[in-house]
Structure I
Amino acid sequence: MRFAYYPGCSLHSTAVEFDISTRAVAPLLGIELVEIPNWVCCGASPTHQRDSILSYALAVANFNKAELVNEQIGVQCASCYNNLRRALFELHHSDEIKKKVEKVAGLDFGNNVQVFHLLDVFRNQIGLEAIKEKVTHPLKGLNVAAYYGCLLTRPPEAVAFDDPEWPTSMDDILQTCGATMVDWPYKTECCGASLALSRTDVVQKLSHDILKMAKTHGADCIAVACPLCHSNLDLRQKSIEKKFAENLELPIFYYTQLMGLAFGLSGKELGLDKLIVNPWKLLEEKGIGSKKS
């Protein structure tokens, strides 16, 4: 199975461990990821809010580049996925928007392009049985709260491959990997996303609520599929603890890192050394994983 891989800006910078773990896990499941040559930024949230036509034009530029590799595009960043899928939706449903976008981009839109989040690919194309066959080191005794955030499944008409309010794809995969999945109500609550730059207080409050809810429901850690969510819950966790005078100590993993541990890959191979909240105290307590390659 081959995909034109769109890593996006975050996976080449602040979320490099998501990229590392994705590239480590995918081939074990028979997935070939060929990075799109000379891809450009999707525009993230600011471009879409400022000028939706420009946002869609950036998507068309990436679609054209992707077609040199494959018409099936695989994405991991939830924000990139959301932008590319919303662009596809609008381009397919409005000739007026399509004409404007093609004029701005200076490119034609190819109707055959498809965009998949790799979580969807793992769950629904590879399947749980194939994942189970690769598990050599089950995540036994690890209580995981799967956190999807707000961009992965909404708006449902454009992006959803799962229930927009109660998604289960990540839960299914990690449970197959041996983890105990926590039943909690904040799966799709917003962490504050890029408000971290302008309203840190808002992000601290929203992210604190998510961390607190996960811990209250018995989670040892949180699994995510979004670099923004990861940054707010991991990078800012110490400042959140200080502000709210609480000891949270919840490691925040990318779901592919946990898959990789279950497949017998080392922490080094999965980029666990890049995490801010040290995961090794928890993993060693549970007898999971190895730091060395």
Structure II
Amino acid sequence: MVEANSRPNKYTYPPLLKACAMLGAIEEGVQIHAHVVKHGLRGDGYIKSAKIQMYTLHGRVLDAQKVLGDGGDSDVVCWNAMVDGKHGDVELGERVGKILLKLEPENSGRYALLSNIYAKAGRWEDVANLRKLMKQTGVKTSTGKSTIDVGGSVHEFKMGDGSHPQMQEIYLMLQKIMEKIRLEGYEPNTSQVLFEIEEEEKETELRYHSEKLAIAFGLLNTAPGMTIRVVKNLRVCEDCHEATKLISKVYNREIIMRDRTRYHHFRNGICSCRDFW
């Protein structure tokens, strides 16, 4: 565009910044940031969000905070980007999570976000208080479910759901899957479980997430080498994402998963999102 003397607009920069974030090309992202300032677009909400995600994803939280306070609009998208980069700053995550709750008090996803932050920090009393607040305000969480199309029939799974006619086979398959991917280095990410229970119980809780059930069903009911396609209504959790990468490697399958955030294309132990979603 520079060579063609074409002036960029607010739609030009977000995909470029996201690409830099996914590729780890931070210095190039900083240069794009400079172009944003040069063309007077630093206050645009969507551009700010893309810059914040890029910086937080790669641990540059101070740069992200500067962007957030850099004039213009700081809406829900921008605040959400501050915690979406998984930077691990509990204090900042809590502050931003509370701001998001004030902006969208009826959005159950905001409660889940703050609960995750508290759970990772081992602050179980705060997790319990959030649940009480949800009950008091009448906010209900969305039930996670995954669907898979096999042979023209759509099959739906929910966490711990035992209603499917093949559920016994699916559970046995899941046990085999877990054994195989553990040999490849899989360790259950129990920080994803928002309950103060024993570690073994947390691992069991993770095992029966809906996307894992759908993938196990797909492995049982499709020919070796066939692509498995799963749709998840919520954002895929970090544990299921890591497990699916290893499943694609161990079983030599392409697994395409559409969650609330984006498409994930798993192949040979790698996801197309490069762990950015």
Structure III
Amino acid sequence: MSQYSLDALRQRYVIEKRPLEASIEQTLRADTRAGARAILALIDKRRFENRSEGQRLRKMLRFETSLWESGHHAVAGVDEAGMSPLAGPVSAGAVILKPGTRIIGIDDSKKLDASAREELAREIKEKAESWCVAFVEVEEIDAINIYWAGIRAMQRAIPGLGVTPQHLLIDAKRLKEIEIPQQAIIKGDAKSASIAAASILAKVERDTLMRTLDERHPGYGFADHKGYPVPAHYEALARLGACAAHRRSFGPVRKALGLPPLPPWPSASERAAS
């Protein structure tokens, strides 16, 4: 270790995160200086975090791994984004990860901040076998209601992959009109890496579109809240009224327009029977 100062070791193994050679580690562990102890503590902490992340990723890939091992190499995760906003389209992502793909940090898009989602979205697009994001616009949402609009968005995303999946992993829903073996996983975006990838792409692409809508319809704050029902959005609705990007089948928008409320959506049991 004599050829390296503690500052050089910190730069090389802590900041640059290079692999620690066994001979260097042995010498570091025999070094009683506080600086050497601090470097080792940081390296050990990173190793523990890497092991923990590896365990988390293996758990998130358990559905995919089981299918990959049974010969299903084209496994698509499917999820939607933008069900609850008062404005803008609903989006759905479909992602086929290559067998064995590991993407550090992948998780339910709702647990990630915007910068993490955007960084992960770039990596997902680079590493995925195929991906697609599809939209259902406001006019369709108002015509068929938001539940069926979410279903339709997912139905559009799957053929957009350009590859026919052998199996679908879907967040909490089944797509009866898609004749592909499929599994509905409750809270799937937190349990399946493929579904999490789909949720991230659906969210990131929709957020990008909402920034465009903010330019077309200034004053509503779409770039900030992405159409979600937050106080600033309610205030803008009261002040400006609804614009073309608003979902007129949603109660707060109808109220702003002076329209009566619509009947409630079908119940879960009614939807399942349809």
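Throughout, read-outs are computed from the coordinates displayed, never taken from laboratory work. Computed from a predicted structure; not experimentally measured. Cβ atoms are built from the backbone, for glycine too; each structure is taken alone.
For which of the structures I, II, III does the calculation of helix-only ellipticity at 222 nm (-39500 (n - 2.57) for each DSSP H run of 4 or more, over all residues; to 500) return -14500?
This figure was derived from III.
If Rg and Dmax of the Cα atoms in Å comes out at 23.7, 80 when worked out from the coordinates, which of I, II, III was used?
III
One of I, II, III was used to compute distance in nm of label points 7 Å out along Cα→Cβ at positions 185 and 241, and the result was 2.7. Which label is that?
I
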